[in-house]
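Below: a set of structures, written as structure tokens.
No lab work stands behind these numbers, since they all come straight from the coordinates. Keep in mind the model is a prediction, meaning the values are calculated, not measured. Cβ atoms are built from the backbone, for glycine too; each structure is taken alone.
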Structure I
Amino acid sequence: MAEDRDSFWKVLRTVAPGTPLREGLESILRARTGALIVVGDSSQVMSLVDGGFRLDCELIPASLYELAKMDGAIILTPDARRILYANATLVPDHTLATYETGIRHRTAERVAKQTGELVISISQRRNLISLYKGNTRYVLRDISVILTKANQALQTLEKYKAVLDQAVTNLAALEMEDLVTVLDVVLVVQRTEMVLRIVAEIERYIYELGTEGRLVSMQLEELVANVAEEGLLIMRDYAQPGDGRSAEQIREQMSTWPHEDLRDLLTIARTLGLGSAPGTLDNPVSPSGFRILRKIPRLPMQVIENLVSHFRSLQQILRATIEELDEVEGIGEVRARAIKEGLRRLREQILLERHI
């Protein structure tokens, strides 16, 4: 179901403001003529088409508007750039369940379920644009409404991001002092996932806003730069799942959780392989060092992998001498000195930020 939703949100780009299809849909909506449009010419779709006439011409908003004046369906190419058929009759399987009442909407829902293609139905009376794809139905909203919701989500994101930044700063300071507990880790993981869920919601608004969503997109990029990458590095630092799952796989699993599970810190700890017994959250843990090392300028990920593999923990890396660092594959004396100096500066910066 999560994959179906994700693919549907990408479909919104097809009908986003700024596209010829959306311009044509808006013209039909204003004229209150109604329309039934299928975006896709797969064999499943064509097997349902009866009658109509073939056009195979470029989609121009005015042409789409004029063709919608006829009662039949309009068939477009999958990229919605060409009109293939007009005034076609669609004959889907009548046994497919539908909760719609109007003939046009019932047909749209059944065709979408039977073919998996995007089907657009414009209501002549209710003045609504409804999208159907698979089992998903979505009603396009007014741009001003979406912009308001997107801006509200951005404000919420700012608050959550500020809380996450504080938690990450606190975690980094504890890592330098080797005082991290399971609670410190799961709080950061939890807040990172909360931020990413808000990001996903805003991205959906951006898909639907099309050309009107540029400013929202710019603000989003500025707010959450590197959040996802840093979250994965934290998981790599601490996760010890017994089944050998990667940080990416753990993130994917958590993204499907209901909010109730995400609020349970012990559930997060268990998923990371850090235990789930009473008192688990107070247990001390040590990072491997991926996240801190990633902050050192011009240090390739392969070298970081070699360092972690050689020393096993951040504390061992912090205590290593230049000569010991030099022994790691891919590190010469110059890079060893740069790593040592970089870690020293990071330590000073992190401890300073914690007290600001």
Structure II
Amino acid sequence: MTTPSALPVAAIFRSPLFNPSEGFVQAQAAALSRYRPLMVGLERKGNVLPALEGGILLAARPLAARLGSIGALAAQLRPHAPALVHAHFATDGLLALPLARALGIPLVTTLHGYDVHRTRARMLLSGRLSWMRYALLRRRLIEQGALFLAVSDALRRAALARGFPAERTVTHYVGIDLDRFGGGEPEPGLILHVGRLVEKKGTAVLLDAVARLPGARLAILGDGPLRRDLERRAAHLGARVKFLGARPAAEVAGWMRRAWLLAAPSVTAADGDAEGLPTVILEAAASSLPAVGTFHSGIPEAIADGETGFLVPERDADALAARIGALLASADLRHGMGLAARAMAGRRFDLGRQTALLEELYDGVRQSRSFASR
């Protein structure tokens, strides 16, 4: 049996370690079995899984790294002899590219959504250094990155349309630990909505739909720049809508056991921002929870319309209300779709299987010498 210290090291790069909404990055890293994860970042924000606490490396000169001077971080990382660097989001992929090249190892970058969809002009105007650098230098990552993992087929197609190489861009679904989720005692009429409160999550449309459904209740888990505007929009609904803020992963799983259904009515935002594939939909499926989503990016890959939930057009509050209402009205429909959703999660999104596939991708990119010539 191989001891953990003898396993090849995968340097998992994410600038903030970690944003509250990015548990999927940590869950994937913690599930590795043939590679040992070393979490590499520029700032520590907390929210670290206990399983990863012993494997964190922070840049001694974070500002230099943000500006593209990666030598000091490479010196910190070199003693760990990583086999590859795996960055999450293309913006961080660009930051990690010189790190991988300095160490002579391949760079794998997972594309999650905004990093493909958001327009170059909006990134330049964002005021965020990493986004502005990416808008100016994204071609460098596209040309020199060894492998790109898109979290849905829809996102892969969008990435190819924006110049990512077909031969080095593959779909890889984020896995879900099915054992963390299960059934509970649902509260009558409770709709669950989880996500950062930004335009692409479609929360405003959902509030309009709930207003059409007397008796329905909505729990919103998440925070973000639109929270105050959304609270004002929901004021007339009174106690039927609760804004609960960002909650730990364990609490999110608990709310899924309390809900009758998940609402995920994502939309394409004015600045082009769009989803890759919301992890919360996969978690809902693992919880045997039917979901109502939109025909948006990768969502149809996780909700089989009429089988595990329903899909409606973006920004259509009437259609959204109708489909949510159908689920609220029928326990048999909720039960049948919930069972089908759980089965789909097991077939398509199981964390163990998806992690094994990821490690095969790691093996392949290490064996290929083509990355060294780029």
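Can you say which of I, II returns 0.70 when FRET efficiency 1/(1 + (r/R0)^6) of positions 73 and 113 (r between Cβ atoms, R0 = 30 Å, to 0.05) is computed? The partial results should precede the final answer.
Numbers: I: 1.00; II: 0.70.
Attributed to the structure labelled II.
Structures I, II were shown, and FRET efficiency 1/(1 + (r/R0)^6) of positions 33 and 217 (r between Cβ atoms, R0 = 41 Å, to 0.05) at 0.75 was computed from I.
Out of I, II, which structure matches 14.9 when Kirkwood radius over Cα pairs in Å, for residues 185-288 alone is calculated?
Values: I: 14.9; II: 13.9.
Working through the options, I get structure I.
Figure out for me which of the structures I, II the number 1.7 belongs to, where distance in nm of label points 7 Å out along Cα→Cβ at positions 89 and 137 was derived from the coordinates. Here the read-out was taken from II. Suppose you compute helix-only ellipticity at 222 nm (-39500 (n - 2.57) for each DSSP H run of 4 or more, over all residues; to 500) for every structure in I, II: which one lands on -17500? Value -17500 for helix-only ellipticity at 222 nm (-39500 (n - 2.57) for each DSSP H run of 4 or more, over all residues; to 500) corresponds to I out of I, II.
Supply the structure label, taken from I, II, corresponding to log10 I(q)/I(0) by the Debye sum over Cα atoms at q = 0.14 Å⁻¹ with the calculated value -1.18. Label of the source structure: II.
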